[in-house]
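The numbers here are math on the coordinates, done by the rules we state, and not lab data. All values reported here derive from a predicted model rather than from experimental measurement. Cβ atoms are built from the backbone, for glycine too; each structure is taken alone.
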Structure P
Amino acid sequence: MRTLCIDHRKRAAEERDRKRQIQKAKRTYLPGMRVKLLEMDDVQAPPAGTKGTVRMVDDIGSVCISWDNGSSLNAVLGVDKIEIIQDEEGE
């Protein structure tokens, strides 16, 4: 019984941390912001260096991006790597 209670508290703490990370991402990756792909572990990923425009951060922590090459594959926080760039859209 004690182990169950500890596991429940641990899961609750992990869930709170995840929600905080998502809220931070929503404040960091704003709609219209330009980003560059550094690394994405997906066979359909755009090439590293591809630039795109942030559409939103969804409630599961994916950064929804319209890539300049026409792709719309999302970047997953904690898995894929993107960086914010100071770039005019379409350059």
Structure Q
Amino acid sequence: MVNAIYYSAPWCQPCKSFKPVAIPQMVDAGIEVVEVNVDENVDQAAADSVMTLPTIIFWVRGQVDETIARVNGASQKQLNEALDKAKEYVV
């Protein structure tokens, strides 16, 4: 199973515009998505080295999967590449 954490903040305009595109694509690909507000979860965001918003981190079997690229910023290209790699793990 593949999970994704979508890090964002209510004040982040790119987060607001990318969310309605990115989350449905991930769900359609069979990825369970959890949204995390960095303002309310500072420690978790720091632990995952979130430096830009939005950031999407993919997990496989409960661990961060470094073979699936992290999506930094509202990059459709990065998301497409990550989804292509994630397909091999989706059951």
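Identify which of structures P, Q gives the largest calculated value of relative contact order in percent (Cα under 8 Å, 6 or more apart).
Largest calculated value belongs to Q.
Upon calculation of distance in nm of label points 7 Å out along Cα→Cβ at positions 23 and 55 from the atomic coordinates, which of the structures P, Q produces 2.0?
Q
If you rank structures P, Q by distance in nm of label points 7 Å out along Cα→Cβ at positions 39 and 63, which sits at the top with the largest value?
Q
Which of the displayed structures (P, Q) returns the greatest value of percent of Cα pairs over 22 Å apart on calculation?
P
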